[in-house]
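The numbers here are math on the coordinates, done by the rules we state, and not lab data. All values reported here derive from a predicted model rather than from experimental measurement. Cβ atoms are built from the backbone, for glycine too; each structure is taken alone.
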Structure P
C-alpha cells in the first residue's frame with residue numbers, strides 16, 4: 001500500500017459523530033488533537049473503541065486520526081468504534097467477516113425520545129393527586 005494512502009470511516013451513536021482516518025504507521029491514536037488516553041482519561045470502557053483493531057489483528061499497524069463531536073463519552077466511544085470498523089473494512093474488505101459477528105459494523109439506532117408537553121419527561125407523567 002502506498003505511503004500516502006488513508007482510509008476513512010464515519011461512526012455515529014446517540015448524538016455523537018466520529019470521523020476516523022487510518023493511515024499506515026506505528027499505531028498512534030489521536031482524538032481531537034489529543035492522545036487517545038488523555039482524551040478519555042478516567043473512562044473505563046474507552047478501550048472498547050479499539051476492539052476493531054483487536055479482532056482484525058491490525059493493532060499498531062495504523063496511525064489513527066479521529067475527530068469526534070457531540071454527545072458524551074459513552075456515545076463518542078461507540079461512534080469511534082463504528083468509525084474504526086468501517087475504515088478497516090475500507091482498507092481490506094476481508095476484515096468484514098471478522099468484524100460482523102462481533103456487531104462492530106452495526107449502527108446502534110437508539111436515540112433519546114423527545115419530551116412531550118404535559119409530561120415531565122418523554123413518558124413520565126406528573127404525579128396524580130386525588131384531592
Structure Q
C-alpha cells in the first residue's frame with residue numbers, strides 16, 4: 001500500500017510523539033507512522049491526505065485553508081531542495097532510516113521549517129528536535 005501525504009506532513013511525521021488534535025487524529029497518525037516505519041511508500045498529494053482524514057467531517061477543518069496550502073508549498077520547496085528531488089503531487093518516496101536522518105538534520109538546523117511558522121505544534125516539534133527526537137514514533 002501507499003500512504004498519501006501532503007508535503008508539510010513529511011515534516012510532522014519526523015517529530016510525532018503521539019500527540020494530536022483529537023483522540024481519533026492521534027490514533028490515525030500513530031497508525032500512519034507505524035506504516036511508514038515499516039517501510040510503506042509515501043505518495044505526495046495536493047490537499048487533504050491520510051493524516052487529515054479524521055478532521056474532514058468538521059466543516060471548519062483547517063485542512064483546506066490557504067495557510068495550510070502555503071505550508072505545503074514551503075515544505076515541498078525546502079524538502080525538495082535538501083533532497084534534490086521535486087516534491088509535487090505524484091512524487092513517491094520511502095522514509096527509510098537514511099532519508100529520515102537527512103530530513104531530521106535539516107529540521108534541527110531550521111533548513112526545512114518555514115512551513116512550521118504559525119503552526120500550533122511548532123514549540124512541541126522544536127522541543128522534540130532539540131531532544132534528539134526522543135520518543136518519536138518514526
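Computed quantities for the displayed model
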{"item": "Structure responsible for 3.9, with distance in nm of label points 7 Å out along Cα→Cβ at positions 33 and 57 calculated and labels P, Q on offer", "result": "P"}
{"item": "If helix-only ellipticity at 222 nm (-39500 (n - 2.57) for each DSSP H run of 4 or more, over all residues; to 500) is computed and equals -7000, the structure in P, Q", "result": "P"}
{"item": "Among P, Q, which structure scores highest (criterion: relative contact order in percent (Cα under 8 Å, 6 or more apart))", "result": "Q"}
{"item": "Rg/Rh (Cα atoms, Kirkwood Rh) derived as 0.92 - corresponding label from P, Q", "result": "Q"}
{"item": "Computed 3.6 for distance in nm of label points 7 Å out along Cα→Cβ at positions 105 and 121 - originating structure among P, Q", "result": "P"}
{"item": "Which of P, Q yields 29 [percent of Cα pairs over 18 Å apart, for residues 17-80 alone, calculated]", "result": "P"}
{"item": "Identity of the structure behind 2.9 (criterion: distance in nm of label points 7 Å out along Cα→Cβ at positions 73 and 89, calculated), options P, Q", "result": "P"}
{"item": "Highest-scoring label, criterion being distance in nm of label points 7 Å out along Cα→Cβ at positions 25 and 113, among P, Q", "result": "P"}
